[in-house]
Structure P
Amino acid sequence: MTYLKNQVVASAQALFVICRYLAEHRDGESLDLLVKELVPPANSEVGRGSRTADVPTMLTDSLSIGVDLGILDAQGSGARRLWSLRGEYVAPVKAVPTTDSRGFRNLLLRLFGARALASVAEGERPPDVPFALVWLMTKDPLSTFPQVWDEELQRTFDQAGMRSAVYNEEQWRPFIRWARALGLITMVSAGNKPRVLIDPTKAVEGVLDELPQQSSAVEWLKHLHTAVPLLGDPRLLESLPAGQQAETTPLAATVLAMFKLERAGRLRLISSDDAADTVALRLGDRVRRIAQVHTVKESA
């Protein structure tokens with residue numbers, strides 16, 4: 001599915017608003033009613049400050065992606081079509097506070113990963129957003145990308161054989177919006193120009209409670225890739241174009257996140273000089289061998 005071509009203005013925030021509403025309206029709602037309830041009137045304070053003409057499109061685009069990811073159902077056709085939140089996601093969505101959508105971000109990360117893996121299992125290429133995100137996570141997190149599409153970006157995607165996923169500025173912008181919303185990148189300034197920095201720290205931190213509190217580094221990384229396949233599940237890495245598979249695992253982007261979480265006191269990385277049963281964490285010229293990973297509970 002080509003999210004970046006056909007659902008250009010969809011967003012994680014819009015999908016969250018939709019899912020929160022449908023979690024309270026279990027029988028499903030029509031598109032007309034969803035627009036009426038969720039789209040601010042053009043003459044309202046919110047409506048005057050936004051591109052209101054795009055808001056209904058954002059709603060329909062986000063609904064389409066929600067169905068493709070499997071979090072939403074759509075029954076019927078035309079004006080009789082009803083959209084609903086799938087039953088297994090009602091409790092998780094209700095548990096996410098409206099003022100802190102990090103829990104929904106973690107859920108979306110899992111859904112994007114599952115959708116990509118399902119495609120690979122069927123012998124198909126994953127949808128463009130998760131496919132390009134997997135590729136992005138294999139790149140050097142110590143380098144940056146332009147925030148605005150330019151010749152440098154076009155050349156990078158051409159050389160990587162990834163233009164089928166992200167072709168131009170109109171697709172790069174929503175791609176970066178998804179990557180940022182999912183906690184996989186941050187924005188930095190370099191010479192007064194905004195740049196994209198690969199940094200999945202938020203994504204890794206969001207699933208720490210699902211990972212073993214103490215385990216070997218090998219097992220901990222397996223659990224991480226199960227929770228967030230986009231960060232290096234081998235099946236997804238193998239789906240990338242020839243020459244774009246990561247040379248080493250864990251990915252340098254994941255290593256960056258682990259080091260940052262160690263400095264933040266959320267992880268303890270137990271080093272070992274013994275090459276047996278260890279994992280080499282490589283970031284730039286730095287190589288560190290660890291045998292175990294301990295997760296530290298967040299302070300209240």
Structure Q
Amino acid sequence: MIPWIGLIGLLISIFSPAVGTLFIIPTSGKMLYEKKQANLHFFFIWVTASIITWFLGIINHIQLINIVFGVGLSIFLVFEFLKKKFNIDIIFMILLFYNSLFMLIRQLIFAKTIFADYKRSVDEAIKILSSRFNDNPEQFQLFMDMVEITKEFYLKYSPGIWIGTFLLCLMIAYYFFSKGYFHINILKKYRTNVFVIYTFVIALALTVINPTKIIAINYLIALVPLFFIQGIAIIQKKIGYWFLLSKILLIIAIFSLILNPYLVLFISVIGLFDNWFDFRNLSQLEDSHENNSN
């Protein structure tokens with residue numbers, strides 16, 4: 001079973017590492033968690049298959065690095081930490097720091113290659129689409145202006161977007177796994193680790209310093225999913241009952257999140273402030289639990 005899951009997950013990860021994670025953890029989590037050597041075997045198969053696809057020319061060396069160190073090693077670490085009974089906030093904190101370091105090293109070593117590949121893809125897209133604007137030069141100029149803005153944003157902040165998207169899919173995948181296997185809703189008590197909050201404050205301060213501005217903003221972008229999930233947990237606690245009663249409301253809510261980035265940002269801010277204002281009264285529940293234990 002492990003080889004097939006690994007190979008299917010690898011094929012998905014070639015197109016989207018984040019979506020590959022969404023597939024692997026819910027489908028193979030039980031096996032990777034229960035069987036003693038399954039996690040190591042899975043990682044070995046993952047690395048071997050990734051190298052073979054690279055050798056055959058199916059993927060390039062950047063994709064190889066993303067798949068092996070981004071997806072494969074992250075999933076391996078998740079289940080190793082779960083077996084050691086780490087709290088979920090600790091696991092996500094470690095994965096945040098690990099992927100941030102991974103992205104920093106990747107950008108330092110392969111920045112020119114990554115930028116060249118992206119520029120080539122953009123130029124090819126412009127050639128294909130430019131024929132549609134032959135009769136309207138004003139629209140073509142507007143299109144080119146949008147391309148330049150998007151390109152500049154991507155070149156500066158793609159590492160943060162990559163980490164943020166990957167962490168969000170990782171958290172969603174773990175949510176479904178934990179609910180199916182442990183029968184636990186991680187949203188009920190999830191709170192971002194305090195050390196992540198410290199790094200958030202530091203990164204926020206570094207955005208006003210030019211030499212560290214881009215790195216700091218990338219890190220802040222990567223933090224958004226952690227606070228977003230915490231914000232979703234607050235909404236589920238306060239008004240989740242109504243979404244359970246009405247599937248239409250749930251569908252509207254999902255599409256609103258997909259189509260409205262400002263709503264995502266608003267929910268993330270709620271999650272961030274929960275670390276100080278404790279909207280769900282988790283501290284009181286923890287104190288009550290400790291008193292009952294004593």
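So FRET efficiency 1/(1 + (r/R0)^6) of positions 179 and 195 (r between Cβ atoms, R0 = 25 Å, to 0.05), computed for just one structure, reads 0.40; which one of P, Q is that? It was calculated from structure Q. Identify the structure, out of P, Q, from whose coordinates FRET efficiency 1/(1 + (r/R0)^6) of positions 155 and 227 (r between Cβ atoms, R0 = 25 Å, to 0.05) was calculated to give 0.50. Structure Q accounts for this read-out. Could you figure out which one of P, Q the value 0.50 for FRET efficiency 1/(1 + (r/R0)^6) of positions 27 and 187 (r between Cβ atoms, R0 = 41 Å, to 0.05) was computed from? Label of the originating structure: P. Which one of P, Q has distance in nm of label points 7 Å out along Cα→Cβ at positions 75 and 163, as calculated from the coordinates, equal to 2.2? Answer for the origin of the read-out: Q. So helix-only ellipticity at 222 nm (-39500 (n - 2.57) for each DSSP H run of 4 or more, over all residues; to 500), computed for just one structure, reads -13000; which one of P, Q is that? For helix-only ellipticity at 222 nm (-39500 (n - 2.57) for each DSSP H run of 4 or more, over all residues; to 500), the value -13000 is produced by structure P.
A value of 3.5 for distance in nm of label points 7 Å out along Cα→Cβ at positions 67 and 235, calculated from one of P, Q, originates in structure Q.
Once Kirkwood radius over Cα pairs in Å is evaluated on every structure in P, Q, the highest one turns out to be Q. For the read-out mean count of other Cβ atoms within 10 Å over residues 115-122, a value of 15.9 was computed from one structure; give its label from P, Q. Working through the options, I get structure P.
Laboratory data are not the source of any read-out in this text; all were calculated from the coordinates shown. What you see is a predicted model, and the numbers here were worked out from it, not measured in a lab. Cβ atoms are built from the backbone, for glycine too; each structure is taken alone.
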